[in-house]
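Got some structures for you, see below.
Throughout, read-outs are computed from the coordinates displayed, never taken from laboratory work. Since this is a predicted model, take the numbers as computed values, not measurements. Cβ atoms are built from the backbone, for glycine too; each structure is taken alone.
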Structure 1
């Protein structure tokens with residue numbers, strides 16, 4: 001499940017699969033399974049990568 005999260009690096013753009021209203025977010029940091037993302041509409045959120053697979057956005 002975390003195969004996609006494993007490739008995430010700071011600066012990459014992502015979306016939360018269950019929260020499209022948050023808009024596109026930029027990965028701030030990734031420490032183990034804890035991924036901090038700054039979402040355009042929601043602000044800074046810490047995601048548990050073991051439970052949520054973020055979707056990379058290529059603009």
Structure 2
């Protein structure tokens with residue numbers, strides 16, 4: 001797809017960047033951020049907090 005320069009500037013993306021369509025209560029949103037990646041990072045944070053001592057030992 002081709003988007004106007006103004007739209008690309010507002011999304012803070014450049015030619016060739018990946019965009020994601022996200023279904024929300026308000027309809028469809030276009031975002032440069034992968035929502036699945038955010039969920040995966042939240043899960044990783046929980047695991048790292050829970051296993052902090054193990055990770056510290058592995059880092060030594």
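Some notes on this structure:
- Structure with the greatest value (metric relative contact order in percent (Cα under 8 Å, 6 or more apart), set 1, 2): 1
- Entry that produces -15500 once helix-only ellipticity at 222 nm (-39500 (n - 2.57) for each DSSP H run of 4 or more, over all residues; to 500) is calculated, selected from 1, 2: 2
- Taking volume of the Cα convex hull per residue in Å³ as the criterion, the highest value among 1, 2 goes to 2.
- Structures compared: 1, 2; top value of distance in nm of label points 7 Å out along Cα→Cβ at positions 7 and 31, i.e. the largest, recorded for 1.
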